[in-house]
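Coordinate-derived values only; no laboratory data. Remember, it's a predicted structure, so these values are computed and weren't measured experimentally. Cβ atoms are built from the backbone, for glycine too; each structure is taken alone.
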Structure P
């Protein structure tokens, strides 16, 4: 285990900072009780920990107490709550970026079948970047009612021009939803300046918290219907969910152990350092891969709009075969395949390789890790 080179941080960052493990172990042993369900000290302490963690998230995106922070077991569940909670008219026009994860794509697809939504892709150009001029034209033709946009592609590491997209869509009174699973804690987010109405987040990726905690932040107070009902510890004789702007969407017991881990992570995370280091690692890896004749790397035309995730294919090999050999012969962990992203691969044209080999870098990745990966690839493809 100690010798393994872990390069699958886009799936989940690993390892976590030591304080995350310490915090989770401590609360598991001393305070893993049900928050909001009792008036005794440990229950009150758990509620205070949840409130503090939510405030740390608000600060991270430069918003205030008016923004409701809703915790969920994962970002996928949070996105389902958003998609199914939006009060969209029948045949509403919903735009998705071609970089969306299936957490968004499949959820919107299911809702479209029920409500007859018109689902459209935001256009991209030959450089695999959002084509803002074509997008503006599409908005004139079909006015957007809602738009879902990932911030950083989990396939290519492309940083989408969210501010420009959302500024344009707001001209049509559109609801702007950001998937920040691959960006929060890494790329700066100024929620109000970027015209974000709702953003979904994952605790276990670029925030360096544990699995089991995610959620969404309703910055603009967009009305949402309840999608998941259940006990909240309040107003229990009422069959309707409570009116609280957060508790209304937080049925079931909160995972206080995961919250403790996320709280600890938020107190030590340094987005400026993470961005600088991942950018340095990414650029070095891209330079090395680009020098190898049998490797094709998928990048945006403007490499400045890229960080942390590098996808490539190897001539003559399926991506799965490369991943298996790297694991079995070199103890290097990468991700292979289509990465739960249904749209972008028609532009990458990578189906002949069964998707891409994806390297996900993190704050604990090193230049030595990359050197060993490159050495392994050269041995595999005999360069």
Structure Q
């Protein structure tokens, strides 16, 4: 057996063949700078960009394709949103499930007078919306929540959190890095003001593309400025969307891949993809639970999970387990703190340098899952 790729929470691999083919075709035939000139090739390239905006807007239940703003990835998008929504004297509420793409911007803002409060998750890995409600103050301006954890895979109750924020006029931002392309997101129905997404995970595009879908009530200030190809004589950056949050030449090749990736997800069906991944995830969890010396984290309510699990083997640091999986079994996974240090602090795994993470994707097979279970079993037996 060749490589068993279980690092889909880091990036999906392989991509669908349709993505590879369309990226190659589009860049060979339309690889110019869209939105900068009026010749046919440029206009045709721009049509793909606008089609991708519409695809993402519909996919996320957004208000307007023009309020889909493209950037490098979800980290870039979250920085734009967080720095553009908060000012000194404001309060932000977040959770201990967050990735550093949320934690670090908030920490930097806390040094300038922004108040930040953190809500922990429970023993099963879920945040209680009432705990968020209890943190709300008169100066609360933003609630930001990781929709699905990149460490333990738990799906957070964003509907309930969104309703709480809506009733109080508080901007609600979700990090959909792990969830977009796995589970449904509808900004209107879920009372979400801003969605940050990345293209290279479960939307099956390449790295280097992501963005924001911004609801009508969200007021994200301009924190960067540059070329837009529109009204070039104007000295200040444009206020209108999407240019308000876009700067310089767009990643055309990345957008071509994202366009094809979203179409692949729509053709295959969001529910079908999630069901397949969770069937394999359940098999993986059940197999690992039977191995003496293996500890799983927050994997008891898989009906509210995506296909991401973390575990450790007793007596081994996560890195050592990962090296053995790679060298001896050709299994690719992620070890360490997963850029989410507060999750590991709460789990207590920070003291043993993190955990081993398996991320299941739509191209994994039952045979691969069985091989991974057997590999962990042999590693655990060897350590004993």
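Here are the numbers for the structure shown:
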quantity: Ranking P, Q by mean count of other Cβ atoms within 10 Å over residues 169-176, the structure that comes out highest; calculated: Q
quantity: Which of P, Q yields 15.1 [mean count of other Cβ atoms within 10 Å over residues 137-144, calculated]; calculated: P
